[in-house]
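Take a look at the structures listed below.
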Structure I
Amino acid sequence: MDELNHENLAQGKRVFFQGQFSSCIMNIRTFIFLLVFPALGMKAQQNHYKLIPAPLELYHLPGDNYDFSEPYTLVYDSLFVLEADYFSKLWQPSIGNTKPNVVRLLEQEGYQEEQYTLEVENQEIVIRASQPKGAMRAIQTLRQLAALQNSSLQKAQIPALQIEDQPVFSHRGMLIDVCRHFFPLEALKKQIDVMAFYKMNVLHLHLTEDQAWRMESEAFPKLNSHSAWRTEADGSRYGGYYTKNQLRELVAYAAQRHITIIPEIELPGHAQAALSAYPEFSCLGPGAQIQVANDWGVFKEIYCAGRDSSFWFLETVLKEVMEVFPSTYIHIGGDEAPKFRWEHCDRCQARINEEGLSDEHELQAYFIQRIEAFLQANGRQLIGWDEILEGGLSPTATVQSWRGMEGGIAAAKAGNKTIMSPTSHCYLDYGLDRIDLAKIYSFDPIPPSLSPSQQNLIIGGECNMWTEHVPSEKVLDQKIHPRMEALAEVLWSYPGERDFEHFYQRIQAHYPILEGMGVDYGPETIPATIYADAYPDSQKVMIGAIRNLKDLEMQVFWNNEIGPWGFRLKEDGVLKVKAYKGNRLYSDSIQQIFSYHQALAAKLEYDEPYSPYYPAGGDFALVNGRLGSLNFRDGQWQGFAGRDVEITLRLDSLSLVDSVAANFYHYNNAWIFIPQEIQIEYSADGKRWKNYGRKKPQLEASLRGQHIETICVQRPVAARYIKLKIKSQKRVPDWHEAAGSEAWVFIDEIIVR
């Protein structure tokens, strides 16, 4: 990354590549036009041409369109043989053509790797680049210009223009998890085609998990006969894997489009599928009964750090990986590795003592660094999730920051290259209520707290497509698109001034193109935002819906009758919104269940703050009438990690209280546990407290699946203050796959009647 350009673009400035394009000699016609007619503003230009990502510089030129329906001759320098072949498959050149139309792919010294110029005037198209990657990016721009005319490429009329372009970030990626759900090779090729079209350049292929091992291994064949398959809850067998030849085919397909596939082999955690076939590399040892996981979550079976055979196994597998994938980087995961087995393993404890390590976190650092040394000895470099920071970070590792931006900031400050893909903006498995098109488009991968030299260590970003809840190619398409396209522009153009409305108008023109590519794209956002605003001074909650897109038509229903857009909550009910775009239903209708009760908008006091990761609606989230759904990421559940919880609420006045209840979420796969018990106290003055009642939940901590339980205590008393003391699990129990990790308590509403 050119430091000057990176710094200027980080400050929101557009840079004309003066030195880099000095060797491009504009013809006299272009030069005179630019003197007489200054370049149109970028926004106006892009709004007209609707390119995604927006190029750095675009000039409209006088002259006639270039007509692809006419025969043409393709002329190219020897550097671009493969790109010329790709071009010829899009637009078949003429044999023995006598027409003057020509397309030239010319080598231009001094350009950066993906930099290019594209000039279109009358009967000539000229692409200049110093590397094949730059030529391919230019071809994709030309392909977009043609496809945006809603006609076949062979009949396209390309307007006279000049584009000068290059990316701001060198790593522009998308992760696809093929472990939780398996996708055929053709589905991955389709995604590669779309990535190339929008100038993404890295496919991060997540190949191993607790639920499956997806790459053929000749050294360890049970990884395919056993670890690639799982038994579903209904008893059916689900799975599959890619042969080495299939993966080589995929690598070649991506390479022709100048997309690098980076394989991920998870270690030391997320390894239960592999250890099910080869338990001798676990802490439990040979003969242990370990099942391929058939549910989602984090599991405690990880590679034994005390066995040298574990490293032999992984090094053997990684040799096979490197035979198939030529990428410089190999991703090793490194995330969500529970330490429970290591804490109770004599071999791992001996390793800690032998290596002079202080704890299991340093043991993980030892594990990662030992694997990194092996990769480096084979000419490769390591990428890991930000957990590899724990216990000490190798100075040569690249960190992918997913738990917010903090890991990336720490890595950059330590001098390590960093890829930003935080859950706040880049997780495509999250619903549109959490991360929609506008949210991704607002993403800034460069934290302002970093110095200019540290900012240059941010090499790019990724959008991550985890597939626990993506059972089909159709759902995969709908989850990825059009959100990936927004990140493509952020990482290529890095627009300093974000104009989402401008981008939104451009993406509309791309939907017919995506349809033509076989992409079943999804909506840009949820059609409306349902709100619940608490007013503590008047003890009321106002609810309603706000349209999220101007071009949607909406209907609001309250308890199945057409209702107003906003009103005061005075009864229990369901608010539902239907939206239409044109004459079509925009997306599934959205709805929110409300509870009307005595503690609405009451003042709350917490013994300790709720988690910033699960704040729900903030300080009034538990008294705003909104009830959470079975989707614990719906924004209604307030989370507390690893501790008991104490919450005090104050009613408007001394009142008769008949019952106190609270809703709790239980999903132990995600470490969210029903409380062990709640104790409720009451007071008239907030000083002298009396016992109101104590109750245990009916749900068992070991119960699988997603559940909501309302824990209610009934007793008529006069009270103004009510205190809930919630006894948490604190730690995930020993029988659980993630034993020893912090357990969560999730609450969505305290209901007083």
Structure II
Amino acid sequence: MQLNMCLKIKIVFFISLIFSLNNYAQVSVTGILLEKGTRKPLSEVNIFLLPAKLKATTDSEGKFVFPIVKNDKFQIIVNNTGYFKFQKTFSRTSQPLKLYIEKEYYDVFETVVTGTGIKKDITKKTLSQKDFLKAPGAQEDPVKAVQNLPGVANQSFSSKIVVQGSAPDDTRYTLGGHEIPLVFHLGGLTSVVSPTAIDSVEFLSAGYGPEYGRALGGIINLNTRTPKVDRWHGEAFLDITKTGILAEGPINERSSLLISGRISYFGTILKKIAETKDEFSVTSAPEFKDLYLKYNYKISKSEDFSLDGILSEDTLAFIVKESVDPNFEGNITNNTNFFRIIPSYSKIINDKNNYKLSLGYGDDKIKFNIGDRYFDLDTTTLSQRFLWENKKSKKLTQYYGIDSLYRKYRTQIRLPNVNTQGGIRTAGGEETIADIKGSYWESAIFFRNIYKYSDKWTFSPNARVEYFSSVKTFYLMPRLSVTYSLNNSTDLNFAFGQYYQAPQNGEGTEEFGNPDLLSERSDHYYLSIIKDFRGGASNGAQLDLGVFYKNLDNLIIQTTEKRSDGTPIRNTNNGTGKVLGAQLQTSYKKGAYTFLASYTYLNSTRRDNSSIQYPSQFDQTHNLNLIGVLEKSRWSYSTRLRFVSGAPYTPVIGSIYSSDRDIYLPTRGEFYSKRFENFIQLDFRIDRKFVYRSWLLSVYLDIQNITNNKNGQGISYNFDYSKSEASAGIPIFPTIGLRGEF
């Protein structure tokens, strides 16, 4: 019995040992699949293990498990669309594996031709971050990339956008729908928010919808993006004009934060050059700083809260070594500072109703100094926006909104008097000294209806009602858009809108303007055809062809007329104008090649008291942009050719000597009777991306005006106006940039 018992124990021990060895030979292999460079977890990706011929699929966090692996060494293969094939041999380990697979293309240049289908605003064109970061000539800037679109005039070294022949102040700039004073830093160096913090930029021109107003020209709106929540990310960049950083990530399970900051040193470089070069008689030295912050808090599945904050500071100094006018000798400085705080709350009530409420608070400061003369403007701004969306039925969706703006200002001035004669501004002998305080508010309610009558027809009858306290008047502004779908790839669009713009920049004040002024008015008409030739494929052509017409009335013009009591009228509403144009935007993509063309024909005219029709200051008859892009995995090559007709100007035909002031005063010719030389500029850009396991490095070379065309948009005269020379625009301007992302 004892012998049998001992034998049974040995057999049990032997069997247990066999099973233990077998379990040791069959272990599980776990790991995570990440995108190389960005470390983004990749879900729903098949992973194969050889030679056992096992397959696992990653979960939502990129994790995978092979339950039983018998081999001491094995090979893992990942062959996912859009990524390079991954194949590597591993030794058996109990530690989780980290697999990094590399994308074929990390940033792909996209075109901006608007696709067919139902849109909320048929005139809106949207540039995504992919569009503007690699746009040639834009230097990774979203608003500079807008200048590649049809209807946008060429403006060198300007902080303003000119839309379809309108004056720069006829275009409004907004951040999340709330007005900001500048969208560009002074000198047009870059937009006021770091490009990688911007999700998209919206451009609205002729016939835009009821959500916006107070602009006869158009709207440029910046939409910022929600901070990433998977982990903390960061980037740093450097080029020859500026440097900056950005960081973003989760604070906890519900909240996240994005913060970015930039500083420029371009002005310092120009100042050093001006100190050593005698030929620099006038040198502009732009510098800026900006800070942007976005906080996002997920209250619940249906509620979100966010907070945007922006701080911008600009200095534009003009170093003047000599001047033909003693009123403008010495150094000139222009300082512009502003900040905005914009809290937003959105809620999804049910599958048919949702709304968003946002507020804006900020302060704008503008200081302009010419020696001991100055212009100081301090403005406090409060704004509010509310939008309710109600899906009445499958055919009808309605939007109701409120858009309000309140401003309180103080203006301090000590400047030479300005006289206007025949549209020419000349300095007088006396000074204007003033300290003015005031406030005004503009408040609107608006309605939008999108009614899909049938598969072919979509109607959007809309309206905006607004009160301008500066002119004490309510305005009803009807707006309408209609879309007719010929087929799945072709849409015909029509838009009409009426727009009012209150007097601005002191035009309606007692001290500097005319308090009896009315608001300026414009009626917009827009007709377009959009055709997608791609047939559902990624390659092929797209076309957007449109014509627009604007009738302008009650335009504010300057006058030398006086009232019966002898006081100057200064401004009247006797100006009228017309804008007629056609615009074309087309793109073609084939494999690695992308081609984009935009063209605008424009005829913009004005009339004043004399009833003589003349071209507007920003009438550029032809504006053509041709863009080509070639993408080769880690390399990207792009070029842009821009041709723009010269803008009109009033020539100087002689001069008169003023013995009292010891200067020569110019004699002007016919108003806007000549044009500057045509603008021709060729830009070229090369991008190279280096992909490392846990970070990315981007290097780019952006060369503007590679042919070094003079492209002057101004005239310089000698002391007695007997000689003149076209001023030079931007010379050949290479920019080398580095960007690191982790």
Exercise. For Cα Rg over 2.2 N^0.38 Å, for residues 345-472 alone, which of the structures I, II scores highest?
Worked result: II
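Name the one structure among I, II that helix-only ellipticity at 222 nm (-39500 (n - 2.57) for each DSSP H run of 4 or more, over all residues; to 500) of -2000 was derived from. If you can, show how the numbers build up before the last one.
Values: I: -7000; II: -2000.
The read-out comes from structure II.
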Exercise. Out of I, II, which one gives 58, 30, 26 for semi-axes √(5λ) of the Cα gyration tensor in Å as computed from the coordinates?
Worked result: II
Problem set entry | Among I, II, which structure scores highest (criterion: Kirkwood radius over Cα pairs in Å, for residues 289-640 alone) | II
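Out of I, II, which structure matches 21.6 when mean count of other Cβ atoms within 10 Å over residues 385-392 is calculated?
Details: I: 21.6; II: 16.0.
Going through each structure in turn, the value belongs to I.
Here, each number is a calculation from the coordinates, and none is a lab measurement. This is a predicted model, so every value here is computed, not measured. Cβ atoms are built from the backbone, for glycine too; each structure is taken alone.
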